[in-house]
Structures are given as structure tokens and as C-alpha cells.
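These notes open a run of structures that come right after.
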Structure P
Amino acid sequence: MEFNLDKITRNNIKSLQAYSSARSEFKGKEGVFLDANENAYGSPLQINYNRYPDPLQLDLKDKLSKIKGLPIQNIFLGNGSDEAIDILFRAFCEPGKDNIIICPPTYGMYEVSANINDVAIKKVPLTSETYQLNTNEIVKAIDNNTKLIFICCPNNPTGNGVKWNDIKMILENFSGIVVIDEAYINFAKYRSLIPELLNYPNLVILQTLSKAWGLAGIRIGMAFASEPIIDLFNKIKPPYNINSVSQKLAIDALDNITKVNDWIKETVSERDILMSEIEKLPFITKVYPSDANFFLIKTSNPLALYNYLLSNKIIVRDRSKVELCEGCLRITVGTKDENVQLLNALNKYSA
């Protein structure tokens, strides 16, 4: 099915004049900056933050470009992935008219952002137990006002991957944008779909520095897409959406790929140990496969188990009221010591 970006972009976005700063036009780092009404004397801090940050985060994007194998023009950076999600709605969905498709159980911010933007939501649940896409039902749900389809892979909260052939079928049978949220891709055995951007102009991939990179506190999300889509993102975003501190910390962190890869390997190893040990417990009815740094367990009384762990100062996520996750808790893999504490507590639990 032919994809036409101009056709699905909101008219007010097409005519939008993005906020323009002189700093965007001047690419140098040295100069006499008399354009932005900043305090020229510096700040009370030892490091000066009196100047506005780079609005296009070019140094950070340059590092990411080398890691991801993508030109800077195909990279958008947001204040967390949630900003990229919100921009997708503002770029392509007419409030009160258009709709999106989500596949529950999935990441909750797709629905929250849709509601904030007054965009209708069509829900096509994943298949029971295996949590795969119900592709035939998704295609049936598409109408002339469907602009976005969100797919989380690996999926949150279930932890499993989604079959590439199913994603491919949707990409080829939808004239809107397919958003693949790869927040947990670093923990999976399969690779990112970033190379597929060359083949599918209607593909947008979301990633984050919050998970494997351990930078949740600085709030940097990434979107990868065709240059025309990234241009729209940059047109809509606030001019200085990533602060200077976050940019610098992210640049420094990206020099430590070896350490991060070691953490990923240890996390995956700890995940497999935890899943294996928890599966032996008599009150656990199922441990679901996972490609992420968390996994889902099913138990006969999830609330009782949740409260018991809470009383031991161990906080997990109760997902038992989420569609297709009845009876389930979601457990994030911790450090080796934290995982031992969890197992010790679970072994003392009496259902």
C-alpha cells in the first residue's frame, strides 16, 4: 500500500512556522552571543549554564549516528520517548477525527497520549498466552482515519518479541505510520529494525537511553525515521527540548559501550537465573518468556504476593488488572544482590 507523508500530515503542521533561533542558524561554538537575552556573566554554578543548549543536539546525534549507523538527519531526540510519542499525535492525528491502533497489553503512554490529544483508540489485543500480533484483526480495524499503529517490541509488560513477518505485513498493508517501540531492544537476541528504515518510509522506530544505558534520570528518548518525518518532528518540538546537562552526560555515557554491553550480558544472565528459580515455586503457575530486562509471572493470588513483597521492601509491578495479564506481576531484573533478596523472600512466602 502506497505511503504518502504529505497526505497524512495535519494541514496546520504543514503550514506551521517552527520557532527559529539565531543559534540554530549559527553552527559555531565560539562567538559573541547577543541573540537570546541570556545572562552574559555566567551562572552561580562552577560550570556555566547561562547559555541555551544546542537546539538540534548535533554533538550527541553525531555520536549516536556512529553507533546506530544512521545519518544525523534520520535521528530525533526527545525529552524521553514520551515526547516523541506525543509529537507523532500532533503531527499526524486530527483531534476528534482520527484514530490509532494499539495492541494491548502494551505500554500505557500510547493510550494516555491519545487521550490527551483527543484521538480515538482502536484496541486489537495480542493473541492470548503467546502475546503475538493478531494481524488479520489489525488490518480489519484500519479505516481512512487510522493514522498510527503502535507496536512494542520487546513488548511491555509481557517481555516477548513480535514476529518480523507480522510487522512486515502491517507495514505493507497500511498507508499510515507504523511505530515500533524498541525501548528494550538491547536485551533481545534479535536486532533492531533500524536497517528496515531504508525499505519502509512509513516506519518510525523509538528507542531510549533509559533502559540498557542506565540514563532514566536524564530523560533522553530517540526516534529514527526518514528525513521528512524527522523534519516534521523538529518543526513541532520546543526549541530547546534537551537541556545542556543531559546532552553532556549522554555524550560521556556513549563512550562506555563496553561497560554497557557487560551490564546487558549480566542482566540477561540474571534474568534467566531468576526465571528458572521462580518457576520452581509452588505458587507460581507460569513464567512467561522474555526478551527484556523484566519478565511476567502468573500466580493464584497476585495481590497477596505483591503486598508480601512490599512488606519486605521489594517493589514489583502489579499487572493483574491489565487485559490478558490477569494474575500477573511484572518483575524487573535487579543486581545480583537484589535478585538474591527477591528469591530469599519468595522462598519464605506461604501462599
Structure Q
Amino acid sequence: MIIRNERLETDLLTSDFYYELPEELIAQHPMEKRDESRLMVLDRRKKTIEHRIFHDVIDYLRSGDVLVINDSKVIPARLYGHVKDREDASIELLLLKHRELDTWETLVKPGKRARIGSRLVFGGGILTGEIVDIVEEGNRIIKFEYDKTSDDNIYSILHKIGLMPLPPYITEQLKDNSRYQTVYAKEEGSAAAPTAGLHFTEELLERIEAKGVRIARVMLHVGLGTFRPVKADKISEHIMHSEFFSVSVENANIINSARASGGRVICVGTTSCRTLESSSDEDGTVRAGSGNTGIFIYPGYKFKAVDALITNFHLPESTLLMLVSAFYDKDAVMEAYKTAVEEKYRFFSFGDAMFIE
């Protein structure tokens, strides 16, 4: 299953999604307790804004609703090494997408040292790789090699020598790597965390289920598609980088059953939202399956499967902010962001959250 971009007629410009953000509001570390971040609640029907604490989100969930979470797990996807036989020729690598067997699509810096045929060395030789192709945006396809008698797969090696791929706007060192991981992370493969889920604790999820809210797991491996900057002046000319997703039969049935019974489908994060919109029929029925999605959601898009959204505060001019604006209303969302700046909310991956119902 391959989902193409949603192309809509629009005159909106990338600059229409710009806002001023003081640098000190960019969260450099997570809250001590995950569910004690702040929560801005936007009611689309009443056109109101409330200010709460994240664990209060349970007050806005109803028995019969379904909470859809992305259980993709962040891998230590950042590697530092060198070109073989040239230890002075350092290389930085970010694993973006698993292609097949031990072949990955990657982002390599500096690109001038990453020619087809170049061999790279990581972890003192524990892991080596050869660049076999160059694809869109200059990303490199690398075939990795390692001793399979001592390591079952490349993931076990990454956990030995790789680093967590924190976004460049986070300049402080993360003391506990688990804090850039949701408590329900399961399927290894993401190059970045589905950050809206970072606010949930196991205890909060248990309380939510006890209230009669079902939890459905979907999976989208977060890669460049989610964070790639929009360089086009008109947003309709931007093309998303595809990401792999899957929805099991069991979880599709949970979501469809909740909808059929009058419950709401509440997505945790833009990745869960994009997964459902990529796997739904026009009537909102979610189909089990897997594939690559390059869906780009921006104002004018008609949502099929999502009734409410939990999300963080996103970068100016980002596709994530455009998705949120499509779910509510661009002017209302930009006004909410202005309010968040005035109220000194914390922004981006380790920042505060928003619930839009």
C-alpha cells in the first residue's frame, strides 16, 4: 500500500505559518514527571482555550472513545565513524529508513565524503557499510555488515555504539535516553520520537482505560518526512518524504468498533493521525495493512477518521503545524500559538501539549 501526497488547491504560503518564538521557550529537557507538562485545550465547537496540566486530559476523554497511539520505538540512529583507511575523514550518519535486510536509507555528513562505493567504519570496526546508491535529497543507501555470530541484528549493534537522534534545537545532553521514548514504544525503527506520546505515563494510561477508553496501537516509523523543512514558497508544492506505517487487523477493529458505537477517535500525535488518514476509506473506516505514506495534510484537507488530536507545539513553517491548522482552523491555531508564547508554554519535542477536540 503506497499513499501519495494529498494535493489540494490552495494559495497558502509557507510564510503564513511563521510565528515568533523566543529561544528560551524551546524546551531543552523533559519535565521531571511526564504527565505534569502543561496542556492547552482547544474546543473547536465553542472556540475556547483552557489551560490545564497534561494528566487532566483524562477529564476530556469519554467512555467509548478510542485513544490511538504510535508504538514505534526510537533507535540510536546517529552514528559517528570514518571513511575506511582514512581515520581523519570523519563521518556522521543518521539512519532514516530500513529498506531491506541490512540496507538502510541514511543522511550522511559531509556528503562530499559519501560517494557510491565508499566504505565506512563505525565503532572501531564493529559495524561497516558501503554506500551503494544516492537517492532523493542526496540521501545515501548503505549496505551494512557486521559479525552475525555475535549480534542477532543491526539493532543490537546500534544500542552499543549509536546515539539517540535528538533534534538540533536540543543542545543539552539527555541524561536518560528513555525520556526520548514513549512508555509504550515497541517496534524499533524511528529516527525521532512521536513526541505527543512522551507525556503519558503507564499509570495515566491505566486510569484512561479504567474510564472505559480503549487504546489502539498503530505504527509509523518517524523519519525525515515528519521534520523535513518546507522549502517551497507555496505549501502545495512541497513533497513529503515517505515513511513506513502499519495497522493490524486487531487494532483496526478496535478503532472501527469505537466509531460504530458513537465513540470518538482521538489520535496521540500527528504520526498516529497521518497513519489513520493514510489507511482509511472515505467514510472513515480504517483498513488493516502496511505500506509507505507520503501524505501531506494542510488546510483544505477533509479528515476521514480522526475526531480529536493530542499534539505538541511545533516549529514555525513546519508540516506538523500545517496539519494541526488543517484539523482546526489556521487563524485559530496561529492565535493559540501566540497565546502559548505569551503564557510561556514550553515548545517542541520536550515541550508542552495541546488537546484539540
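Each reported figure results from applying straightforward, stated rules to the coordinates on display, with no laboratory input. Not measured: the values here are computed from a predicted model. Cβ atoms are built from the backbone, for glycine too; each structure is taken alone.
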(Q) Please compute distance in nm of label points 7 Å out along Cα→Cβ at positions 34 and 258 for structures P, Q and give me the label with the greatest value. (A) P
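Given 20.4, 65 as the derived value for Rg and Dmax of the Cα atoms in Å, which of the supplied structures P, Q does it correspond to?
On the way: P: 22.0, 70; Q: 20.4, 65.
Traced to structure Q.
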Q | Structure (P, Q) behind the derived value -10000 of helix-only ellipticity at 222 nm (-39500 (n - 2.57) for each DSSP H run of 4 or more, over all residues; to 500) | A | P
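So if we calculate FRET efficiency 1/(1 + (r/R0)^6) of positions 162 and 338 (r between Cβ atoms, R0 = 30 Å, to 0.05) for every structure here (P, Q), which label has the highest result? Provide the component values of the computation, followed by the final result.
On the way: P: 0.55; Q: 0.20.
The maximum falls on structure P.
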Q. Comparing distance in nm of label points 7 Å out along Cα→Cβ at positions 242 and 290 across structures P, Q, which is largest?
A. P
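Which of the displayed structures (P, Q) returns the greatest value of relative contact order in percent (Cα under 8 Å, 6 or more apart) on calculation?
Values: P: 18; Q: 27.
Once relative contact order in percent (Cα under 8 Å, 6 or more apart) is tallied for P, Q, the winner is Q.
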